[in-house]
Structure I
């Protein structure tokens, strides 16, 4: 995410356990892929709306069925995705900004 996108979305800085856990899960995804893997459009391109997350869920399912990624990557992506889906948009923005070092 870029700081411009963060500011455009309200520059949220919600600090709670959910946000901090999601930030850590985002970091886990990047351990497998420097561009966010199947979550690229969400965590790299800052598309955090529900429909974008649903697109990512489909990409994860497709990758699991083809064995496209190394062992563990889809698991890390799925854990991160489920956490993000359970959060408000403002919390998602906060988690990504925390991961990227824009606050905290």
Structure II
């Protein structure tokens, strides 16, 4: 999918505004680049479907929630793969995580 220049410019402005407002400091699991890319993708899709690039407040919130969810899931997965977290499945089918007490967290 090729992103139109207007969307690239608008997404840069959105990220700059969020940065100036301290959004990324108060939301450490949301990184600038993945959020900007998700904004761009969502705006491009909206442009192709509705001929409109501006997102509503709800659409912006959904993009942020999806980005946060992806980031947290990736962080947990990385910690499991590195052996920092143990993962198990309870009798009710619920996934449980616990810290690996033998893991040296200083190496992360």
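No value in this document is a laboratory result; all are computed from the given coordinates. The shown structure was predicted, so the numbers you read here are calculated from the model rather than taken from an experiment. Cβ atoms are built from the backbone, for glycine too; each structure is taken alone.
Which of I, II yields 16.2 for Kirkwood radius over Cα pairs in Å, as computed?
II
Looking just at relative contact order in percent (Cα under 8 Å, 6 or more apart), which of the labels I, II belongs to the structure with the highest value?
I
Assuming 19.2 is mean count of other Cβ atoms within 10 Å over residues 36-43 as calculated from a single structure, say which of I, II it is.
Clearly, the read-out refers to II.
Quick check on the output: 1.3 is distance in nm of label points 7 Å out along Cα→Cβ at positions 44 and 76, derived from one of I, II. Which one produced it?
The structure behind it is I.
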